[in-house]
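Presented below are the structures under discussion, each in the form of structure tokens.
All of the numbers you see were taken from the coordinates with simple rules; none came from a lab. Remember, it's a predicted structure, so these values are computed and weren't measured experimentally. Cβ atoms are built from the backbone, for glycine too; each structure is taken alone.
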Structure I
Amino acid sequence: MSDQPLSRMEWLSYLNDHLKNEGYADRTVTHCVRVAGAFLIFLEKQQINLRSVQPAHVEKYLQHALRRFRRRYGHPEHKSWRSARTAPIRMLLRMAHGQWPPTADPITRAKKARDPICDPYAEWMVEIRGLASSTVAIRRSEALRFLSWIGNRSSRKRVASLTIAEVDRYLKDRSSLLQRSSMPAITVLLRAFLRWLHSTGQTSRDLSALVIGPSRYAFETVPAALPPQHVEKVLDFVQRDDSAKGIRDYAILMLLATYGMRASEIGALRLDDIDWRKEAIRVCHSKTGVTSHLPLMPKVGAAILRYLREGRPKTSVREIFLRDYAPYQPFKSGHLFRLIRERLRQVGVVSGKRGPHAFRHARAVSLLRAAVPLKEIGDILGHRSPLSTMTYLKLATEDLRMVALEIPKEVKA
């Protein structure tokens, strides 16, 4: 797009073409162009160039439009009034600015002090440790939370004088907001950060060894798994839905039930990951970074192929599974959780764990009962450690009952 100023009609023409190319309904296109046109007229009267717009200008326009609405109709606006106007304006501003809302600058003194600490920490985790991006984000977030908690002590000079008493107080505050089962993970994250601070010379003492979390015993919890009858019931129900959404949901559920994939792995699955000639599927496990090449089971392949032919929108996006409304974008984990929860609700499953991991655990149980070796189960699920797979042994409760010892009659009495 040229750097020369564009007229209002040119901007509206660009927006109209963009929305149609993205597959929006004609009614939605008309609404968005109308709202964007009103916003551009407001900017012209205020003598503000579209490429110079700031969030404050958008808020000023919304207040102006709200006053006009109330004067014209004489009653309060509907609760969706604001979102119906901000969405088209944001689309227009993304076209003009490339990104909207604009990225906030690190202007506060505390943030300026934290970034020189957290950013090198994140770079070290990526370049030296080779950790997955999701792991880096979690560890950096906890480090940032810790530095925010100590407030004005978050500069390098202040961090150098950090004491274990302060670390203890931080963990005490964190524990008041979390369940006991979450605290061991928090202590692991904090120990990693403190260990890095010491290894880079930012603290004179390694405080990580003094951070102690609540005791948790190996395999003390039991993973939540869907019973086989619930898995079969939801698959049978969704298979009968011949709508584009139903065809897509059935393919997703088949992947969950067959391979025990994570939500993020399904969202990241691309067209290139399926080799139709070799009848294989490539799964990039987001949590471990492991890539598995698995046989493409006939029923799974048929479900995916039907979605590609009959249910998937025509788009250049390479991810396989897309939302069923414009803009046609890949699934995020939250979308998949809602999809699965809703499908289970439709077949009467309204309690217990009802996310993708419940299918994952159910698949692990079915493999155990089929006498598949733990190593092969770990390969299918993308585990790097046998310990990750062993936790599913607890789910084979029927098998455990078979080897349980009888209680002596004297004890029963």
Structure II
Amino acid sequence: MCMPPVSEDGWLSRLTEHLQNERYHPHIVTRWTAVARHFLRYLEERGTRVEDAQPSDVAGYLRRERRRYVRRHYHRPPSITGWRNSYTGGIHMLLRLVRGSWPPPSALTASEQFHAALTDEYARWMQDRRGLAVETCRDRCEEACRFLDWLGPRGTAVQLKELEVPDLDAYVASRAASLRRVTLKGVTVKLRSFLRHLYASGRAPRDLSVTIIGPRVYADEAIPSALRAEDVGRVLEVTRRDRSAIGRRDYAILMLLAKYGLRAGEVTALRLDDLDWRHDRLRIRHSKTHAVTELPLLADVGDAIVQYLRRGRPSVRYREVFIRSRAPYRPFRSGSSLYTPIRDRLEAAGIRPTGKRGPHAFRHTRAVTLLRAAVPAKHIGDLLGHRSPKSTTVYLKLATEDLRAVSLEIPRELPV
């Protein structure tokens, strides 16, 4: 049985209800509903049903509204991006309600279909034959896609059989222009892996992976950046004084980073079920190793989380502890989403470290603090969720003050 078409007023009512349910600001609800109404009338004037709208219709509407803006104000919008977003927010939300998703998926070309099938095959090969972690497979597939895109018309099944060493050298050189030596080393490792798959699957007549030469990187050559203990105390104190909802959230996040040395992804993945208030336990799912660790829930950390849950966290259906502070209220997409709020909190406290300014700097600092407290490296590795002891020994380089304490002075003048 066919469902009757939804009227213009019906779609607008659904849009308004959706925005209100997602707790958008009333000003946004009014603005986006008005823009959606004008867009629907634009479609009606052209005899186009909203169910059949295409990106070209949205582009045409924006061109018309921009001409009207110029005629009204005698100049272009000061910020094209901001002006455009003030229109597309409501239109795209309306079209997502109508179509289920927006923008509509574009038809893949034959080359794109081949690349997608090849990378899917490559991912299965890495998981089934080599037992690599899902994140590692995803990361290597992204580099494979980047390489295939770089090849362009030569990235076909036939042309891949004709790959030569100069092609690989040219690709590595193109990537090297904007990468650090350590990062470029990782690119060559991923490229070798993909070339091994091409050979193992019969898509390449010879194994070209042996021809890839990456930059030399010495073990433990660089000293990771870390905050000073007094800097951590300062940013915690300044953030604690912010009693807003965002302040309570950021303070709880900073306490987890500072007290446990968690990865940013482990903080954003923390769920309400991971907090065992009865036994004062905290369950951490380590993002790299997928291991699960239970840690004592420290009193000050637990208090910070409680204050956020009671007076800062929006009332949503999601089970993740930390939620974005603006509508639509969702969990953080990934650990990288914490970089900006952490950087802002450091700047607000007047702290401008020379190295890392994101969540990982707190992890380094926690490792140094434990090292200076004579905690065994094995225990530090367990807390940080390291699978290999080598991952923990990297932090030994950070205890530079301890090394200075046992160093010998160089005499000013050598005895004759």
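Out of I, II, which structure matches 6.0 when distance in nm of label points 7 Å out along Cα→Cβ at positions 49 and 169 is calculated?
II
If distance in nm of label points 7 Å out along Cα→Cβ at positions 297 and 353 is computed to be 1.9, which of I, II is the source?
Derived from the structure labelled I.
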